[in-house]
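Quick note: the coordinates plus some simple rules give every number you see, no bench work behind them. Nothing here was measured: the structure is a model prediction, and the numbers come from that model. Cβ atoms are built from the backbone, for glycine too; each structure is taken alone.
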Structure 1
Amino acid sequence: METNCLGCSKVRKVVIIGCGFVGAACAFAIMQSGLFSEMVLIDNDSAKAEGEALDISHGVPFAKPMKIYSGGYDDIKNASLIIITAGANQKVGESRLDLVKKNTEIFKSIIPEITKRNFDGIMLVVSNPVDILTTVALRLSNLPENKVIGSGTVLDTARLKYELGNHLNVDSRSVHAFIIGEHGDSEIAAWSGVNISGVPINKFCEMRGHCDHTDNMKRIAEDVKNSAYEIIKKKKATYYGVAMAVKRICEAIIRDEKSILSVSSMMHGEYGIKDISLSMPAIVGKDGFETRVPIQLSEDEISNLQKSAKTLTDILKNLEI
């Protein structure tokens, strides 16, 4: 008998809404992961969804058994996780916040269709601007706060680890660091808590012959922040990195890993910030968001975090939701 909780006897079923570059890449990464036994692709362009489902299905013999098909909102029934990637693409010269009105309108058409089906699983928002749209999805869905999370700065954090790994010539998996705040131009590299397997970042840098800490930190943080713009400039879109980030979040949820990931979730007064979803380290498991993890931040980092939150709050005030 099927039940309505993750980790129980129900079929592990995931729904991806939006089959553009990001949605298709997420579907491909998830197929390879073996996390689910069933995946539904939904898109306004049903032929596109059918084509992606068929193409990805042909890789199943090289992975693990999985039913992959295109469908509609009625196929949401019994899904444990819905991933929303639908939205307008970020264009060259356009910031993630420039997308907010267009994608809010798209969410106004998507979220009610989900709630009509009495969905009670976890909703993972990937569309940009992800922090604002996570708040929009929460307001429109009336789901419990822990069940509506955004992919946040999980990818930005991976980019920071990658850059630091290259800079220090060390395995990026040994780098412990977070990008926090907005997944966007006001994001903050939380340098105060960065360490390499427990060794403070500045000490490790000096071990590797790097002593110009301020300039290097500034350069690396700027490279991380601007990496999406660079990719979009060169190939018109980003999708592989975020697909891997989405897969990682799915792993934490489906396996109930209690992993600490910088997902976007609603703030309730932490650092003086409330009523807005923001990307901060949190424990993620079978119930989605479990609890926020306090990390070491300097006064400047807290101030910049508050500015980042204000940027998002000001934009949210102008949305009709």
Structure 2
Amino acid sequence: MSGTQTLRELVAAVETVLIGKHAEAELAIIGLAAAGHLLIEDVPGVGKTMLAKSLARATGCTFKRIQFTPDLLPSDVTGVSIYNQRTGEFEFRAGPIVAHVVLADEINRATPKTQSALLEAMEEHQVTVEGVTRPLPVPFMVLATQNPIEYEGTFPLPEAQLDRFLLRIHLGYPAPADEVDVLQRQMLRHPIEDLGAVTSASELQQLQHAVRSVHVEPQLQRYIVHLVGLTREHPDVYLGGSPRGSLALMRAAQARAMLLGRDYVIPDDVKALAVAALAHRLIMSPEARMRNATASAVISSVLQEVPVPGSRVPA
């Protein structure tokens, strides 16, 4: 099975559970193919958890869920060493972070100390407990959810953690016809119960390696760097996109190209993913926040400002 066919079948599988959300399902699979982590941000009840579960089922990967709460400890995430009286030795009991797909549900409800337990896992695919470093399964993906409306009892994610998410996805409410379809499909049982694996963890790992071989022209790389560079100079932005943001945009564009059946990236891939890959990395200035200016609007204006590679610059 080709990489393109696998990706399209994964999108179709997720869409059997996430009704009427084709663009969002594609973004999730693009993040998976690019070996990145996803931040799913929206109000309760729109399918954030179902998206994570359907991704794990469709890929044939192991799945663990961590419900983040203010009293959650870092050891509850990474694991802990327990003394075994029979053997007289300490045994490591792995935490829920040791899985292929990890759902960090309501991540902004945990304290910063517990949130930081994810940093090493997300960046280096390993956890260090009591001085011993242990590798995580490959592939490894964190899907974090948060409710952007509720601020009572929450701890906003720091910039360092936000920067580690490849893409941010907003699901939104379904259209009325799609919502009726959801009701009809769940009359007797949930569609996720019938969802089978499209691929396996080992095949997914090979696919992620194949995505990295998708060709990106040097002028297209300069285009990406130019876009991200302008976010650092924008008057409404206090802190712009990082080099990790440039890399994330390129990786996501490579995955989108494969999904659409190409072995090369075009400017449309970059433009389609710029908001999802960069907006959550920008910190708006206080003045811009007072005017309700958004990071998405900044990305849109930057996209209009930078000439597309290969296009004619108007005189």
Structure 3
Amino acid sequence: MTEPLLKVRGLGKHFPIRRGLVPRVVGQVQAVDGVDLDVMPGQAVGLVGESGCGKTTTGRCILRLVEPTAGELHFDGRDLRALSRAELRALRREMQIIFQDPFGSLNPRRTVFQTLAEPLKLHGLCTTPEELRAEVDRLLLRVGLDPDYRDRYPHQFSGGQRQRVGIARALSVRPRFIVCDEPVSALDVSVQAQILNLLADLRTELGLSYLFIAHDLAVVRHLCDVVAVMYLGRIVEIGPVDAIFENPQHPYTQALLSAVPQVNAQARRERILLEGDVPTPINPPSGCRFHTRCRFAAPACAEATPRLQGEGGHQVACDRLEAVRAG
């Protein structure tokens, strides 16, 4: 079998809470806690869940834009947490990110040419002005923009055009793996489809691997091969996209999918309404973190932390699967 391009084991990130005139740590925000994830070469893995569940923090920890508190990160066999700053900088060529906000992720004082030329110069991919201009024009064409736009500033573009510039910036250093951090959530629905089709085409043409972070399940189904469902810092279910959508096992996944609008009346699921609010990651529930909102919860769910288990690549972190299946 092919080895994973990205291998994540036990990833954790806790942010300290400091208070007082002389700041001291009084608690921890457990943003990510024990995440295991594999991304194979050429594969798109979707990471979904409610806002605040730790999706973006997971993506940034993988790229070491945020330093993990715990866990192992291996990219193409290399231990990312053991790399020096210089070694990590060199590896940035192979690992890039597309940010959620196309309005805030571009420097308003730089032209498109300056934005795209900087990584090319930084990594020594182009040395002469002619090479730089030709490569910037090629990148703009690849993402569906006119090369004549190279001298424009971000405020002269629409949201969809700005996100195309962000995609071009990520592609400029010819990466193998890209974290897509909700790249279409800030765009109009009509533009979302264009950007998703562009990402799908680029993946096919360039053999890219994606970690696609989203809260829109319909978007994930369109683009991804594997889906991981996250709740309060932990992955509760992971599997092939068709298995997750057609046969969700975890009660939280079932609730998420029941909220997806369905055009076909026969395909509509019974709406599952979750009771209560999402617990705070400062003091998450013991045992299964979903047990405070789960209709199948038993007293034992508050004691033991369930582990991902299953066959055929479809794994679920739930000790009450028999009760869930029985309805």
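General observations
- Parent structure of the calculated result 11.7, 37, given that Rg and Dmax of the Cα atoms in Å, for residues 156-227 alone is the read-out and 1, 2, 3 the choices: 3
- Which of 1, 2, 3 leads on mean count of other Cβ atoms within 10 Å over residues 84-91, largest value: 1
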